[in-house]
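So, here's a batch of structures to check.
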Structure P
Amino acid sequence: MSISGSAVSAEEPLLVTISKETTRITAPLKDNGYPDYVGALNAQLSKGITAENNLVVAIWNTIGTTGMSQNLVNPYFKHLQTSPPKKNAQYYQSYYQWFQETLLTEEKTSELTPREIDGLRQSLEKEHEDCMQQPWTAKKFPRMAQWLGINQRLLVNFASAANSRSQFYNPYVVESEYQNQPVPELIGLLLPAAQQTRGLARGLRLLANNQIAGGNLDKAIETSKAIHRLGRLSSRG
C-alpha cells in the first residue's frame, strides 16, 4: 500500500503501533492518529519562552514579514504568543536589498549598457565585501553610509535586544501539503528566521566596523557582543 499520496482516513488502521518503541512519542497525535512530531518539538522547545525573552520576536520586529509565506504568518506568530509586525512600518533592508531597489532599478539604469550595469553591481558588491572586512568611513564609502543611515536605528535597537534577551525559539511550521499525512512531516519543516538571522548578523558587522572607524569603541564592543549572542542563541534551533 502506498502511503505517500493522501492522508489516512479515520476508518483505516494505522500502519504503525503508537508506542515509545516504534514512534518514540505517544502524544500529541494528529487528527489521523499518527504522532505529531512537529507539535512535540514545539512543545519541548517553547518551554520557558515568552514574547519578551525570545530574540526571534525581535528579529521579526526588525525585518517584518514580507519574506515569509503569508499563509504561515498567523500560525507562526501564534506559537510566538505575539501579533505579527505591522505591514506598513519601516523595516531593515540588507545592503543588497537596498542597492537593488534604489541604485539598480530600471529607471536608474535605463541609459546604461548591460556591461555598465554589471560593472555597477560588481562595484557595489566589492564595497560590501570591503566594509565587512575592515573599519570603514562615510567619506570613503558614501553609498554604504547612505544605507547605514536608513538602517542604523533598527540595527542599534536589535543589538540592544540581542544583548538583553536570553531565549531563541523559532517555531517549526509545516506547509499544508505535508499536514495530515501518515508519514512524518519533518521533511517539510520550514525555518523562516534562519536566513534573516544571517542577514542581520552581517548588518551588525557593517555597523560595528563603522563604529570602530569613528572611534566609538564602546558602541562597537556592544554591537560585536550582539553578533556573538545572536550566533550562540540561534544555534539552539
Structure Q
Amino acid sequence: MCRPYPRWSFKHSLIPLTSFYLIAMDEIVCTSFLAAMYLKEKKFDKKAYIVGTAGIANELNDEGIKHCGVGPDPMEGDEVDLVTNFKPDPEVGAVIVGFDKFFSFPKLVKAATYLQDPTVHFLGTNCDTERPSPNTNAFPGTGCFITTIESASNRKAVMLGKPEPFLSEYITKKYGLIPERTLMIGDNCKTDILLGKRCGFKTLLVLTGITTQGDVDAMNASNGGSKDVTIPDYYANELGDVLKMITSS
C-alpha cells in the first residue's frame, strides 16, 4: 500500500488500517518514509528543513536524521525585515516539502534561501495538486506547496511519491513484484494509474477519489484512448465492487 500524504508515518498509517485489513507494517509505503530512505541512501549527515508535518519528522527521527521547521511559523512584522534578518542554519543540507497546513511566507523564504545552495537536497513527497474534497470547495494538495517553492528557488524538487521512479524502483525491488501478476489500484489517473503503467502493472481505477467517470470517458474519447498512458485497464465504482467480483468468481 502506497500512501501519498506525508502527514502519516509508518506507525500512524498502520493504526487505522489494521482495524479493517490484515496488513503488516512493511506492507505500507508512505512518502514520509521515502524521504528518510532517500537521505539514508545518500549517507546524509546534516539537518533537514521540513515544510510539512510531524509524519516526516518521525521518519527522520527513526533514521537518526536531524531536522527543523515543523509546526507554525507565522508572519510577524514586515516582510523586508524577515528577509533581512533571517540567518540560515549552516547545518541544513536538505529541504523536504510535504503537505503543510501551516504553510507561510516565512517558510517560503527560508526554504528558498536554503535552496540557493546547489548542494542542498530538494525533496518533494508527492505531486498531487489536489486532495479529495468533502464538498465543492478546493482542497489544495502537496504539489501546490512544492511548485511554489520551486518557483521561488528556481530549483526542481526530486519527487519521491507516485508516479515517480524512486517509488517504483523501491517497491519493485523491496517486494520482488512480478509486473504481469501485479494490479495497481488507485483513485487518481495522474498518479496511481501512471505509476502502475510505468511499472508494467495492470491498473484499476476506483471512482471514489480524484478521477471521475467523466474524466475516464473524456480520456477514452481522446485519440481513441490509445496513446494516453493514464487510462486504466479497468475501473470500478468502489473498492468493494472488486471484492464482490473476486468472491463471486
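Taken together, the values in this text are just the output of simple stated rules run on the coordinates, not laboratory data. For clarity, every value in this text was computed on a predicted model and none was experimentally measured. Cβ atoms are built from the backbone, for glycine too; each structure is taken alone.
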3.7 is what came out when distance in nm of label points 7 Å out along Cα→Cβ at positions 34 and 202 was calculated for one structure; which of P, Q is it?
P
Once Cα Rg over 2.2 N^0.38 Å, for residues 66-169 alone is calculated for every structure in P, Q, which label goes with the largest value?
P
If helix-only ellipticity at 222 nm (-39500 (n - 2.57) for each DSSP H run of 4 or more, over all residues; to 500) comes out at -10500 when worked out from the coordinates, which of P, Q was used?
Q
The highest value of relative contact order in percent (Cα under 8 Å, 6 or more apart) among the shown structures P, Q is in P
For distance in nm of label points 7 Å out along Cα→Cβ at positions 74 and 130, structure among P, Q ranking highest is P
Thinking of P, Q, which structure, once volume of the Cα convex hull per residue in Å³ is computed, gives back 168?
P
